[in-house]
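Each structure below appears as structure tokens.
Values in this text are rule-based calculations from the coordinates and carry no lab data. Fair warning: this is a prediction, and the values are worked out from it, not measured in the lab. Cβ atoms are built from the backbone, for glycine too; each structure is taken alone.
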Structure 1
Amino acid sequence: MFKKLWSLYKEYEEIINYIISGGLGTIVNIGTFTICRSFDLDLTSSNVIAWVVTVIFIYLTSKFFVFKTADKTKKESTKEFVLFILARLATLGVEILLLNLTIEAMQINEFIAKTLSQVAVIILNYLLSTLVIFTKKS
């Protein structure tokens, strides 16, 4: 049984680790947001701080745990980090656009719209991470 589970894990290791990293990132985001709010920071400031902390956390877990690109040079790692930030800003823009489109224009329930936008953003983030950002050395 354990061998079968381990075999499945090894076969889908990157995707499983991506899901674990994302789940932990969600906890970091909510925790940071809650801490900021407990210090009476406004909603926008709390959300921005939580987003920044989460993006840094997700970058580090992606680099060392998910895609395992720790062997890159300082120059390669800097490029990787900049691309990661730009990709996350782009998918944040996609999320905002999708939320406005689905909630405002299409009158879809906010929870459903947020869930749909998150699915799209997760897929886009994974594709950008695997195809553009965390490429292996050739």
Structure 2
Amino acid sequence: MHQIFFIGHADDVAELEPDENPADAFTCMSSLQFHRDARAQLYALVTGSFVFDAMDMEILDREISVDGPYLYRLDEGLMGRLADLEEDQVEAYAELWMECEDIEVLRLETDDLLDFMFLLVHFCQTACNDDLGVYIYSDS
């Protein structure tokens, strides 16, 4: 299932309606093939936590309607850790993340992984600098 990451102010995100596409109102990026379990492995690497705990770093912000879509927001501590990464650290974490089972199954090129990570880090930097949040729009 495809998910969209976007940056926004909590008040603006709260006004998002069920039939609205976040890409029309917010700066967005695709989750590509990086599903929640795969992302949790990255979060665990960056924060030094267990994968089980990292699953909770995408916090349910609200259900837009009873049957979805759903909005999740990234934990502020995780956002800060990602925002503080230097280029060489991103590359080092990418190498480690490539060895995780959920990523190995995807059979990705290192450049695809790095592109996603650099964009996510940039989103977190922007959010931290401008007092915004990083959200995930998901239909499940």
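If mean count of other Cβ atoms within 10 Å over residues 72-79 computes to 18.5, which of 1, 2 did it come from? Working shown, then result.
Numbers: 1: 11.4; 2: 18.5.
Here the read-out was taken from 2.
Supply the structure label, taken from 1, 2, corresponding to helix-only ellipticity at 222 nm (-39500 (n - 2.57) for each DSSP H run of 4 or more, over all residues; to 500) with the calculated value -14000. It would help to have the intermediate numbers written out before the result.
Working: 1: -25000; 2: -14000.
Label of the originating structure: 2.
Where does the value 102 come from, among 1, 2, when volume of the Cα convex hull per residue in Å³ is the thing being computed?
Working: 1: 148; 2: 102.
Structure of origin is 2.
Looking just at mean count of other Cβ atoms within 10 Å over residues 32-39, which of the labels 1, 2 belongs to the structure with the highest value?
Values: 1: 14.4; 2: 18.0.
By mean count of other Cβ atoms within 10 Å over residues 32-39, the leading structure of 1, 2 is 2.
Here FRET efficiency 1/(1 + (r/R0)^6) of positions 8 and 128 (r between Cβ atoms, R0 = 25 Å, to 0.05) has been calculated and equals 1.00, so which of 1, 2 was it run on? Walk me through the intermediate numbers first.
Numbers: 1: 0.45; 2: 1.00.
Answer for the origin of the read-out: 2.
Once relative contact order in percent (Cα under 8 Å, 6 or more apart) is calculated for every structure in 1, 2, which label goes with the largest value?
On the way: 1: 22; 2: 36.
With respect to relative contact order in percent (Cα under 8 Å, 6 or more apart), the highest-scoring structure among 1, 2 is 2.
A value of 2.9 was derived for distance in nm of label points 7 Å out along Cα→Cβ at positions 80 and 96; which structure in 1, 2 was it taken from?
On the way: 1: 2.9; 2: 1.9.
For distance in nm of label points 7 Å out along Cα→Cβ at positions 80 and 96, the value 2.9 is produced by structure 1.
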